[in-house]
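Following are the structures in question.
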Structure P
Amino acid sequence: MHELSLLGGVTDIVSKAVEPSTVVRDVGLVVGARSGVLVDALFAAWPVAKQGTCCAGASLHVTEVAATVWCPACEGEQEIDEYFALTCPECGTPTADLRRGKEFHVDYVDVETD
């Protein structure tokens, strides 16, 4: 499960972004359908990953991003599922121009303020 390792990186990023005494309440991630990250595995690994870190009391929130390709024939962005071949689902034109779906990044960190 590489999601635990990824979340270790997330807690490192958060700890570098906040003051040592800051209480982190929520961490938001953006995860693309073709990122290779399993959202369910992120949620399952979060309790372990956050132990002993500034995120120990934080909730995890994930925004999922659908995969899309640019179709030159349709002249538009078309949504594909994560297992779909890199072809336009509307007209079948092959395209390797993946526009969205590879994302994996911290979107926000919500902290307690005095």
Structure Q
Amino acid sequence: MSVPRELPPLGSLVEVMQGRDAGLVAVVIGHLEDRFILVADGSVRRADRPKKKNVLHVRRLSHIASEVEEKLRIDGKVTNALLRHTVRMFLEERLAAANQRDQGGAFHGEG
């Protein structure tokens, strides 16, 4: 049997790797049992109906949304608008980093 993976903390961003939502970037908004998490992105998967995902079927991304984590800790719930904003900001940062990497920094092939 495989070694169980650690559950990502609340507020962390994950990419769904298996199932109907494959490719979806979402925020962890809850934990169930020892290997399931609840994810939502605020548009496809809304906060009032999060998707239960096996932790083995998601890829953990390197970003934790502290405002989502804090809101969940204090209120126990989060708004769809905050989830959409968090996911959008992360994707824009990732796109900007990819564009900068593609341009190659300071050297642009000049002679």
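Quick notes on this structure:
- Distance in nm of label points 7 Å out along Cα→Cβ at positions 17 and 97 - highest-scoring structure of P, Q: P
- With helix-only ellipticity at 222 nm (-39500 (n - 2.57) for each DSSP H run of 4 or more, over all residues; to 500) derived as -7500, matching label from P, Q: P
- Each of structures P, Q was scored by distance in nm of label points 7 Å out along Cα→Cβ at positions 33 and 57; the highest score is held by P.
- Distance in nm of label points 7 Å out along Cα→Cβ at positions 49 and 73 - structure with the largest value, from P, Q: P
- Entry that produces 1.31 once Cα Rg over 2.2 N^0.38 Å is calculated, selected from P, Q: P
- Winner on relative contact order in percent (Cα under 8 Å, 6 or more apart) once structures P, Q are ranked, highest first: P
We did not get these values from a lab; they are worked out from the coordinates using the rules stated. Nothing here was measured: the structure is a model prediction, and the numbers come from that model. Cβ atoms are built from the backbone, for glycine too; each structure is taken alone.
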